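Read the figures in this text as sums done on the coordinates, not as results from a lab. Just so it is clear, the structure is predicted and the values come from calculations on it, not from any experiment. Cβ atoms are built from the backbone, for glycine too; each structure is taken alone.
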Structure I
Amino acid sequence: MKARIEMVRMGTKIGAALGGLAFLIFGTIPGFYFGSYGSLVVMKHLMGGSLEPTVIVRMVVAVGILLGIVCVASVSIVLGSIVGTALGYATEAITAPKEATIGEEATVKTR
């Protein structure tokens, strides 16, 4: 039982690390893009028209960029840990020895 828990925990940690690595490789640019675009769309709807590049708008875009990057990072890490947990369970199920069920008759060899 303890080996099963350790196998699943190891899979979760490895999956989270791989999800973080995948975020660094594939998720930084989309997080930057979607965060900045989303904040500009929200500001456009709040202000009711086109925006001028004022300090407030630039600050809101910077916060939107940070929010977009954090959201993409959290999704990547959580999905990676879920996949790692599933692989940990699958690995444990494949490598675990089969247990005898109660009620099976044991054959005893005698001399």
Structure II
Amino acid sequence: METRERSANLRLANPACSIAEDAGLVTVKVEMPGVSKEALEIKIEGNELSVSGNRSLNAPRGHYILKERRAEAFKKFFTMDDSISRDDVDAVLADGILTLKLKIKEAAKPRRIEIA
């Protein structure tokens, strides 16, 4: 599984992520501070998994001395190979981290061959 960017005319945020494989699962973690689950969309189309949405701010009114936080749209794409199941995906958003767990197909898992 790999991540990639899509160029477009819109400026999109690029949330940080990590991808790990262990015990028959591929786990994708994407940083989503300040994003609600209602503001997220997760889709699988063919070999592409996408995570998109909007981060909104409840910003104070008035004259800013410093403003580093902003509302922004984001979209992240992941290319999946054929070993990953498209039918069995778990998604959890907790503590500003979106965790996706994708199962590896049984046929793609390594197996030990016994010698007769």
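For FRET efficiency 1/(1 + (r/R0)^6) of positions 52 and 92 (r between Cβ atoms, R0 = 25 Å, to 0.05), the calculated result is 0.90, so let me know which of I, II that is.
II
Assuming 2.1 is distance in nm of label points 7 Å out along Cα→Cβ at positions 20 and 44 as calculated from a single structure, say which of I, II it is.
The value was obtained from structure II.
Using helix-only ellipticity at 222 nm (-39500 (n - 2.57) for each DSSP H run of 4 or more, over all residues; to 500) as the calculated read-out, with -26500 as its value, let me know the right label among I, II.
Derived from the structure labelled I.
If distance in nm of label points 7 Å out along Cα→Cβ at positions 36 and 68 is calculated from each of I, II, which structure is the one that comes out at 2.6?
II
For the read-out volume of the Cα convex hull per residue in Å³, for residues 28-75 alone, a value of 62 was computed from one structure; give its label from I, II.
Checking each candidate, the match is I.
Taking 32 as the value of relative contact order in percent (Cα under 8 Å, 6 or more apart) derived from one of the structures shown (I, II), identify that structure.
Structure of origin is II.
So if we calculate Cα Rg over 2.2 N^0.38 Å for every structure here (I, II), which label has the highest result?
Going through I, II one by one, Cα Rg over 2.2 N^0.38 Å peaks for structure I.
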